[in-house]
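**Q** In what follows, structures are represented as structure tokens.
Rule-based calculations on the coordinates, nothing more; no lab input. Being a predicted model, the structure only gives us computed values, none of them experimental. Cβ atoms are built from the backbone, for glycine too; each structure is taken alone.
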Structure P
Amino acid sequence: MARSESGEQDLTGTTAQSREWSGAFGKAYTNRNPDTAPAMDELHASQFGVTRSELNRRFLDALDREARILEVGTNVGVQLALLSELGFRHLVGVDVQFYALDQAGRRGRQAMLAQASAFALPFRDASFDLVFTSGVLIHLSPETIGQALTEIHRCSRRFVWGWEYYAEGHVEVPYRNRRGLLWKGDFAGMYLEQFPEFRCVREERLPYLEGDNVDTMFLLEKKRNRVL
């Protein structure tokens, strides 16, 4: 892809969703969301009655702290900051939004960061011990999500980890009064259906303290690897 003098990639040839998230709409999202680990923990505690740090410990405590970890859709890198606090050192994040990555750099995130799309991750096969998303798969359309799952699966040597909105089916819902930007679904189930070599190590579905929405955190492992 072409780059501007600032180093930003030209994403005009990607999906409608990628164009929205890499532009002004995505910048507004970045500006209104938590940008520190304590703020993210506070948000999760108010929504679910448990911090994100505690959820991360439940799922990843047994993982070697030398593991190589990739976050797809890192935004300003708050999730990577939380993992750094848990002792993980080899952290990489990619996002389509150059503004968010610039903000992450200004915050001194302890991670390598790059602008890239979930549909074309710039890494070799099995480059990472764990690849994860947090509120990213929900923004990929039914027509394109399979390609992103394929790329995530390709780059993972062992684990795929996710935190997404949950629904039994793949259901579109309006997002900030707009269509074509948000879908709830059984994303763990999508991985398992598309890649039979995966097994589910753990999944927790967490209802919001207010309202009917449910989020899911799941950890999948390639069956040929040792179980945690």
Structure Q
Amino acid sequence: MTRVKICGITSIEDARMAVAAGADALGFIFVENTPRFVTPEQVASIVRVLPPFVTPVGVFWDHKSGHVKAVAEACGLRALQFHGDETPEDLAGYSLPVIKTIKLPPVSTIDGLPEYRVGGFLDALYFRNVASALLLDTTARWSEGEARETLAWQRIRMMGGRHDNRMHIILSGGLTPENVAEAVGIVRPHAVDVNSGVEARPGAKDPDKVRRFIAAAKAA
């Protein structure tokens, strides 16, 4: 069964709702000046109420390792996601599982750019020795609430999107309750990750969208 991470959690209420709906992991964004930024103090209070088998994941962007480790310890994080331009060397030395985001162009920009597509997957190979999973997302920096384009799912599958013993794939980028089942059926990822696709507004989740997204992903 495909696992589900609900990212951009900012409140205890949304965390509890997502867990009740069946979320396997919750994402907390520690990137300053972004719509869903949270402080270590906020996240620590949320993590304390989580059930033992729901994984709290911290999202970072080119932060120094000392800062990342301090935040992880203060919050009780159990996995780290890196969304910036970190190198494999930057990600070595963490005691927690590491997820590295690989940014790929959305489906509308694919025609005529096959070398870009291949390049993205070649970049992913460099992180196999330091990352527990690779998260495939679009090149768009952050959503302010608008709909996001999806990735080219068929091409991801052809280029090795299906998880195996060497690499776990987490699929993100433009996923919604309406399209996640199709995406899972094509790519067959280890997990899916969603943020703006289940929001009522930036930083606040829509309970109905969260429930429908998780149900669709797990049933696919």
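**Q** Just checking, which of P, Q has the largest value of relative contact order in percent (Cα under 8 Å, 6 or more apart)?
**A** Of structures P, Q, the maximum of relative contact order in percent (Cα under 8 Å, 6 or more apart) occurs in Q.
**Q** Let me ask something else about it. Could you tell me which structure in P, Q was used to calculate distance in nm of label points 7 Å out along Cα→Cβ at positions 37 and 181 as 3.9?
**A** Q
**Q** Identify which of structures P, Q gives the largest calculated value of distance in nm of label points 7 Å out along Cα→Cβ at positions 69 and 173.
**A** Numbers: P: 2.7; Q: 3.3.
Going through P, Q one by one, distance in nm of label points 7 Å out along Cα→Cβ at positions 69 and 173 is largest in Q.
**Q** Upon calculation of percent of Cα pairs over 18 Å apart, for residues 21-132 alone from the atomic coordinates, which of the structures P, Q produces 55?
**A** Values: P: 50; Q: 55.
Clearly, the read-out refers to Q.
**Q** Same structure, new question: When distance in nm of label points 7 Å out along Cα→Cβ at positions 77 and 93 is calculated for each of the structures P, Q, which structure yields the highest value? Show your work: numbers first, answer last.
**A** Numbers: P: 0.7; Q: 1.6.
Once distance in nm of label points 7 Å out along Cα→Cβ at positions 77 and 93 is tallied for P, Q, the winner is Q.
**Q** Between structures P, Q, where is FRET efficiency 1/(1 + (r/R0)^6) of positions 61 and 141 (r between Cβ atoms, R0 = 41 Å, to 0.05) highest?
**A** Q
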